[in-house]
Structures are given as structure tokens and as C-alpha cells.
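Visitor: The next part holds the structures, each set out as C-alpha cells.
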Structure I
Amino acid sequence: MLREYAGPLLGRGSVVAVSETALAILQGRFVRPERVRPGPLARFLARFVSRTGSLSSPFALQLVMQEHGRARVALAFLVGVITRLLLGRSGDLYRIAGPQASLVDDVTGTLPPYDKHIVLGPKDPQRVVEEIRRRTGSEAAVIDANDLGGVSIVAATRGVNRAHLREVFRTNPWGNGDEQTPILILRYSTSSAPPPRLRGLAS
């Protein structure tokens with residue numbers, strides 16, 4: 001797919017940024033909620049998550065438990081509650097529960113026809129970016145970004161400047177609507193050049 005849509009832009013001096021949701025869909029990591037049977041623990045814990053979070057869905061939470069284990073997720077909830085109440089710190093739930101806790105998208109969180117599915121995060125994203133680099137010569141990263149300024153670099157090759165990528169994607173150049181832009185190519189002309197130009201490639 002990369003060579004078909006971005007062939008002339010690939011190679012040394014460029015960074016291939018891949019949407020984590022698009023990669024997960026390519027890997028077949030999506031499930032219809034009616035095929036998931038949330039257990040009592042998932043139904044109970046989901047009540048304590050903000051309604052804006054995907055883990056507020058017992059269906060999505062059950063899938064995360066299947067990925068990382070019920071004990072780990074339950075511990076993450078316990079620690080998250082304690083540190084929030086005693087220290088005023090947030091985010092421990094997602095740090096401890098495992099990477100899928102922050103990457104999973106509940107229904108309506110993705111473009112049709114996958115808006116009727118729960119989409120997990122990609123599998124082995126580090127292996128994927130290393131393979132992109134080996135085949136194309138470009139550095140590569142898998143990124144989760146949204147229109148609220150949230151940016152997570154899920155995986156990246158060693159030559160990627162993570163701090164710069166976070167700054168570039170803080171405005172979510174992919175868009176959060178129906179732009180259908182799963183790949184962005186960042187081109188660096190020289191080491192002293194201003195921030196690289198962004199070139200979006202529609203799927």
C-alpha cells in the first residue's frame with residue numbers, strides 16, 4: 001500500500017506516519033460488539049470510567065481484559081482510584097492496564113463501515129515500523145492523534161524525533177472527520193530547514 005500511494009516520496013530524509021487505527025483495521029483487529037460477552041468484572045468496572053472514554057463500554061473493556069488479563073486491568077483500576085483520590089494524579093489506569101486500554105476505540109469512534117465495530121490498537125506496531133524502514137528507507141512511526149490535542153507515538157524507528165512529531169501532530173493534520181488520510185509523509189530538506197512540509201495521502 002505504501003509503495004502504491006507514496007512511492008515517489010519514500011526514502012532517506014522522510015518519515016512515514018501511519019494512523020494507528022488504520023493499521024489496526026488492516027490487521028483485522030476490529031470486532032462487532034454483539035460478538036463480545038462482557039463478564040461481571042467488565043460490567044462493574046466500566047461504570048467508573050468517564051462516559052467520553054472507550055473503557056466506559058463494558059464490551060471494549062472486556063476486549064482489553066482479553067488482551068492484557070483481568071487481574072492486570074482490575075489492579076489498574078484500583079491503583080487509578082487510589083492515586084486520583086490521594087495524589088490528584090490521573091492516567092495511572094491507562095498506564096498500568098496495558099497499551100490497549102488507551103488505544104481501543106468503541107463503536108462510533110471510527111469511520112464507516114467500522115463505526116459499528118470496536119477497534120483495538122494495532123498488533124506489534126514496533127515490528128511494523130521497522131519493516132517499513134527496511135523496505136522503504138524511510139523512518140516510520142505509528143501515531144494516535146485526536147482533535148483535542150492528544151498525541152501518542154505508539155511506535156517509532158530510532159531515527160524519528162519523537163518530540164517534533166508530537167508537536168506536528170498536536171493539530172491532528174490527519175483530521176478527525178471523513179478525510180480518510182491514513183498516511184502522512186514528513187519531508188526534511190536539510191537539517192537546518194524550518195519544520196518539514198506535510199503531505200497527506202488519501203486512502
Structure II
Amino acid sequence: MDYKGNTKRKAPAGTIHGGIECINGQYYIFYHRCTNDTDFSRQACAEPIEILEDGSIPQVGITTQGLNGAPLKAQGTFPAAICCYLYNDDTKNVQGVNPKRKQPVVTATDGEMYVTAVTDRTKIGYRNFIGMGSKTLKLSIRGDEGRILVYSEEDGKLLGETEIIASKEWQIIEINHKLPMEESMLLLEYQGSGTIDLKEVYFL
């Protein structure tokens with residue numbers, strides 16, 4: 001939570017049960033985060049780390065690329081549930097404590113994973129993608145009306161936005177944007193008085 005001075009929780013969390021393992025000469029920290037708005041349903045995550053000669057371990061930030069070994073190429077389809085940032089003003093440490101709290105979570109129904117309970121000012125981030133440039137971004141969304149804004153970093157310049165029409169079924173919306181060619185985050189923000197779900201992200 002305090003990575004590089006950060007004071008805002010970037011994703012729902014509870015116990016993380018972190019552990020370090022060396023694989024082919026590279027050390028990784030393995031951990032998990034909470035899903036389904038409960039501390040008992042968990043999504044496994046991992047990040048590469050470095051152990052210095054003095055035994056210290058420099059802090060690393062959470063990413064979407066995980067064990068990929070490099071930023072993800074902005075091509076094709078990605079499940080929304082691989083987001084590494086998922087928060088709004090109601091996001092707290094342990095989930096499932098207050099049923100009236102509207103914090104976004106990763107969940108699954110009938111084997112289909114998606115991000116749910118996305119309310120006003122919720123941010124959904126994916127770090128890192130590379131080679132985006134000028135592209136069309138498509139999102140598989142359902143829920144209430146509102147709009148989606150696209151950024152390449154938190155508190156960064158607005159790169160694109162589009163309106164959402166209310167729908168109980170999954171629908172595809174398009175956003176024209178110009179994200180940097182270099183390594184960067186894809187950060188989505190929902191604005192609206194209702195709630196939406198996000199299932200997939202497509203780069204064209």
C-alpha cells in the first residue's frame with residue numbers, strides 16, 4: 001500500500017500469504033488477492049523480485065504481466081479479471097465485512113470471470129502493455145448507463161472516452177485512443193450513477 005509513497009489501496013485485499021520461490025535463477029514473490037467479496041475466495045498472483053547482496057529485497061509494484069517476463073503486447077483479447085488495479089473510494093482491506101459497501105471485485109459465474117460492482121469513479125488498471133500507439137479499444141460491458149474514460153497512468157492525460165448505453169446483456173463498446181508505444185498502463189475509469197460489469201478487453 002505504501003509502494004513509492006502510495007497511500008491509496010489499489011485493489012481489494014485481505015490475507016495474502018506471500019511466499020518466495022526461485023525458478024530458473026529468477027526469484028518471484030507469490031501471493032493472492034481476494035475475489036467474490038470474501039476473504040475465502042482468492043486469485044493467485046506473482047511478481048519477479050531481486051534479492052540484493054545484503055539480503056534486502058527492493059519493493060515491487062503489482063502488475064498484470066506477472067510471470068510473463070515482459071510487458072504484454074497490446075494485441076487481441078484479455079480477460080478483465082487480470083487487472084492489477086481495481087478500486088474506488090469504498091475499497092477497504094478485507095472484503096465481505098460490510099454487505100452495504102460497494103467496492104469493485106473480481107468474481108465468476110458459471111465459470112465466467114469478470115469484474116463486478118463497478119460504481120462511479122471506479123478505476124480498473126492493467127500494467128503493463130506495450131506497442132499500443134493509435135488503436136481501437138473494445139470492452140465487453142453490461143449494466144447501467146454512464147461513460148468510460150481511458151488513461152495511460154493515474155492522474156494522467158485523458159486519452160479517450162465513450163458513452164455506455166444501459167444493457168442487461170453483454171455488449172461491446174468501442175473507444176478510439178492513442179496510448180503510448182512505450183511500456184504503459186491501461187487505466188479505465190467508470191463514471192455514472194449506476195453499476196456495471198466488465199468481462200473482456202480487446203485491442204484492435
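Quick note: the coordinates plus some simple rules give every number you see, no bench work behind them. Model, not experiment: these values are computed from the prediction. Cβ atoms are built from the backbone, for glycine too; each structure is taken alone.
Visitor: In terms of FRET efficiency 1/(1 + (r/R0)^6) of positions 36 and 140 (r between Cβ atoms, R0 = 25 Å, to 0.05), which of structures I, II is highest?
Guide: Details: I: 0.20; II: 0.80.
Comparing I, II by FRET efficiency 1/(1 + (r/R0)^6) of positions 36 and 140 (r between Cβ atoms, R0 = 25 Å, to 0.05), the maximum is at II.
Visitor: Given 1.00 as the derived value for FRET efficiency 1/(1 + (r/R0)^6) of positions 28 and 44 (r between Cβ atoms, R0 = 30 Å, to 0.05), which of the supplied structures I, II does it correspond to? Present the calculation step by step, with values, prior to reporting the outcome.
Guide: Details: I: 0.50; II: 1.00.
Among I, II, the structure yielding 1.00 for FRET efficiency 1/(1 + (r/R0)^6) of positions 28 and 44 (r between Cβ atoms, R0 = 30 Å, to 0.05) is II.
Visitor: Shifting gears a bit: Suppose you compute helix-only ellipticity at 222 nm (-39500 (n - 2.57) for each DSSP H run of 4 or more, over all residues; to 500) for every structure in I, II: which one lands on 0? Write out the running numbers ahead of the final one.
Guide: On the way: I: -10500; II: 0.
Derived from II, not from the others.
Visitor: From I, II, which structure was relative contact order in percent (Cα under 8 Å, 6 or more apart) = 21 calculated on?
Guide: Numbers: I: 25; II: 21.
So the calculation was done on II.
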